[in-house]
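Structures for review follow.
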Structure I
């Protein structure tokens, strides 16, 4: 079952009917002076909060996309502005990196990002290499640029820095 705006809309409608039923029972309990009337007030108000949450998710649900061929990544820098950085394993291939950058651009999109005067979100992908013992260096492998305002941006620019893959260690065994 996928989480779609239509599903959240249906759930909000169902919970709305439940809220109406709770409100009727609450009104009856208050009118009759039943001892559990204040519990019903709390249950009704909590149900209203749930309906509002489900209704808001019917506009844009919180979902993560899954692009085939992508590898796991971790977000290492994101101040909710026009730039972010992810880290990938040093065993990544250029093809996997391209898919991973597509997935990261989809997952990190938010209409509430502060563009700070810029119109594009830039996500850098890096890994950490150890040229000698006790030394760690970040190695940037690629980047993706996408619109800050369009969820389905048709002009996504993906750039894989192919020359930097030569600096990755060759003796690391794949998972």
Structure II
């Protein structure tokens, strides 16, 4: 079933959209790629600071709620920009991207990173008052922060490899 989805001729149709040709055949592609990299760096950079705080390795003087309130909007905005630019690049070579192992890993790791983040914000963050200003956080919070660092590093590495695996 997944193989049929990945090998669907619909992906060729996506590549033949007029906007796909415009992006792929002009300077729009390198422009989108540059913005994508900057936005991805902003996503990972802002998440990195929160994760390091969750691990008790940085910004110990700042409550986690303060860091989250200040940095989550930046990571959210940057993620939206990275998603839009990523879709713009994807549609130019959709049929090959969906079969590219690096792209598949990137999407898989993105989903896991999103699930990890959702678990933190919707489950663990409810008890943030218990450890908000503490230098040490509960083990489960440290595991979430560690997983986040690992997953986002994987997303970035896989994303970097997408253009190099044909």
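Overview of results
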item: Per relative contact order in percent (Cα under 8 Å, 6 or more apart), the highest-valued of structures I, II; result: II
item: Among I, II, structure where helix-only ellipticity at 222 nm (-39500 (n - 2.57) for each DSSP H run of 4 or more, over all residues; to 500) as derived comes to -12500; result: I
item: If mean count of other Cβ atoms within 10 Å over residues 39-46 is computed and equals 14.5, the structure in I, II; result: I
item: When mean projected area of the Cα convex hull in nm² is computed for each of I, II, the largest belongs to; result: I
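Computed from the coordinates by the stated procedures, all read-outs in this text should not be read as laboratory data. Please read all numbers here as calculations on a predicted model, not as lab measurements. Cβ atoms are built from the backbone, for glycine too; each structure is taken alone.
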